[in-house]
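**Q** Next up: some structures, all given as structure tokens.
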Structure I
């Protein structure tokens, strides 16, 4: 579904469009970025040049040198671009997957990108299969600075045409590549045995050789919600932390978290929130996670519980068992929050719609999440828009936002 069709469905400086991308290493000055939406006819033309505005989703990441990398999807291909000036100009798009494949890139689906300290670029995405709600988790990497990419591989070792979806990607301090996703293999086994199995399950794999090979798949926890994104981070002990919407007894769909004991041993399931939202459906609305340098775990999530509805923020200190009393924020209809902690500074953004414009709203804390500013409008667009994302480099926090009128990237 294109952004133009999502105007009312998505509750949701520099404007950049790929119609004006310029190579980074040209001898002549790069052209200034142009404005305007992509032409739907041109976007549908297989012979048209790749244009970032033809994509609903953009994912961004900095490398250790401050270069900004973005990935997006057009006509069953993933494209990569880079910027040396924090999003003012971008390089010519590079195709990642030479062979076209159905790539999920809408809503909470999107390719993920991380760049290692050695400069290797790692990508994951969900490949949609022929049956509804089925997929494989795909991986590719570049070891030459984004000039070329390896042939994509499937990292889920169960290859049945079932649900392996909603991939999440993180990198360890020693070059470990961690990939988690939602997996239906245990649900299908239970179904074959005529046993009940609520929800799906969280699975993961990891690589200790820079993505050349991956360890066998392991389960983090059974009974996850089937179609909500995961929150994944690496903690101060260089171990994964995974957060997801869990299916508790009675079809209660609140959030849970696992702090790994080692790369091969997930920790116990820890309940994050207790809104007690009872729903026999999937909200398509997962959590977000950020771990500060002091070890404090910051999280945001959505609940539709009748008496506790909306967006929530909470924190846990340095692996503590419990989370703080949740802070509710946002107006009715607020959606898809993101959080990023940088030292004691914590920024939260989310999407709202005011009847005319798609808004990105924000709150900030300067004391590690204890006290918060009043909400402000960080961005606004009359055109349809994706959800906003946060990333940091050099002690600064940046906002990444794809709209039908152009890609926006700026410091907050």
Structure II
């Protein structure tokens, strides 16, 4: 494994190469997408907008029966969806290239690929096995910033400093692996992620966790607190920030059904930022979890700074997954972090620079934090920085 200086030098000298085992030249292939969910639909638009024709979708949810065929509308396109066993697809089994257009866990991904190969499809690839290096718009799928060349030149010292802050060889290796994958736009060699059910639990980090006074920034539909409850985590008092009303209703429903598990739950129907203000907001119609603060957005949401709205609540643990607004939200929680030194779990995958900007920012608040890095999904998604204060 590289040390960080070697990685940056290889990139700057043009010697950092990608794997040669990926699906190449997809613009020349007859593409089929397996999975017509949110990611599949967005990937379809990315490919079509780039002039790469997608023949159809395969999907057993839309088409559970072998002879099923549906037509779905994606943007201005009408797209056929077939059951993988459809007799109409015999030629595609040998001539087509199937891309799994969803982020399946490792075991499910292998199961799906095995089933398709057994049916007779000859060319089946997971998302991370495809060369998307000529598709900058591919990163829009996951709202990831990819201005890498400039970052590597301007942030070299920060990148190295953060590398040296990480606690163990495991953390450092993941840090290098993540940066290399983004620089080469090649995720095929990344190690398999931890299970998504382990996210924010820091299960293998030898630190006693304290979720008793928990702040959840980016509550979504309550998925984090649901997972905590199912894992037996003790949550006494909770504050949840989630700006989308439909998702707030789902949080409320779960809390109402599980009142006995919490002392108190406060739900703020707003986002978090460095200041209390209103921002334009873009809501994805296909992937609700990917809604972001966006100057071109058509919605407006209220955001607040944690330091300006929580008084007397002494957090023991703060989690943030807020689609790229983590740096600003941390700035708005500076005094809270300095005063109470809560344990932190912060998403660092929305922009490559978050991987070093966020730990350096936290370190500037309190120098006693120790840093760990874990990944919980394919393509480097759901990568979490844990910061635990020294006792």
Structure III
């Protein structure tokens, strides 16, 4: 699958950080991780710290799939409102899902302290009502999050217009948020895993996987084999091809980044911004003073139609940016399109499925892909080590 197109900012900005070879022979390991994006990197790093012998394979260059197209806004909010998720799955598990995403931001802060600069910075977050029709839902969401113990504020129009150059009927302000450069983070994690003994190969496609008595044997397109006790599918939206259970709906999304701007007048705290309209528009800044805006999502049909829509979507996003931030002159630098997935309830799929023995899946779909990946690394490491993880049931298959 062609996961993205256009000119993704992160790899352009950082260039070739670390080249890896393609697999040129057969290998044995404890755990084979398929996917060298941010999810696979987190899992490989975590497992090597637990002394597992890890091999990572990716059919593309490292971190050049969905990771390079991510806007990497780190929020605890799930695409499904907490108030709606409570109705779906119950109060305790819904609140736990939200708290896990919040905890993941704190864990990433600790992880990145020991890595080269990955652009991790804490930022506040503001989720605003796109119209009067959404006010009641945001008021309910405010109450649900307050009851769940989150530090959150409900702002009305006067609060918003005093801080921003745009107006909205209401919005939810939270101090718990962050942003990161996903490309550099994935590379830094893989470099640390490699130093700890993990073997990493890109441009190596896994074509087939056989079940054997003591685990699995993966066969590559070049005819090589990797024998492992367990395999982890960390290949994002392409993982659906290994499953019969339909767990994801695919969408096309679009993003652009500006040239560096002189100031962020009318943008309170340069906070992460997103709106209640579905599909929603979302915005952040970068460490070199650019604005990154994404949205204009539509159902994925094929990569050709997605790519054809990029110029039109770029114009629409530019218009939205100008409307939200009229006091910030900007020039377009790069724009791109990507494919992403979402689940029916907004929750990730993490762990084991009876469909595929000796395998773990780390499918952090939706707007919380990176935070879900942190949770997935913990759950999968515990499962591999034979430990009970109380959160595994929340993200189970067949739910």
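**Q** Looking at structures I, II, III, which one was volume of the Cα convex hull per residue in Å³ calculated from, given that it came out as 150?
**A** Working: I: 137; II: 150; III: 129.
Derived from the structure labelled II.
**Q** Hey, semi-axes √(5λ) of the Cα gyration tensor in Å, for residues 155-298 alone derived from one of I, II, III reads 30, 23, 15; which structure?
**A** II
**Q** Taking distance in nm of label points 7 Å out along Cα→Cβ at positions 219 and 259 from the coordinates of each of I, II, III, which one would give 2.4?
**A** Details: I: 2.4; II: 1.6; III: 5.4.
Clearly, the read-out refers to I.
Taken together, the values in this text are just the output of simple stated rules run on the coordinates, not laboratory data. These figures come from a predicted structure and were not determined experimentally. Cβ atoms are built from the backbone, for glycine too; each structure is taken alone.
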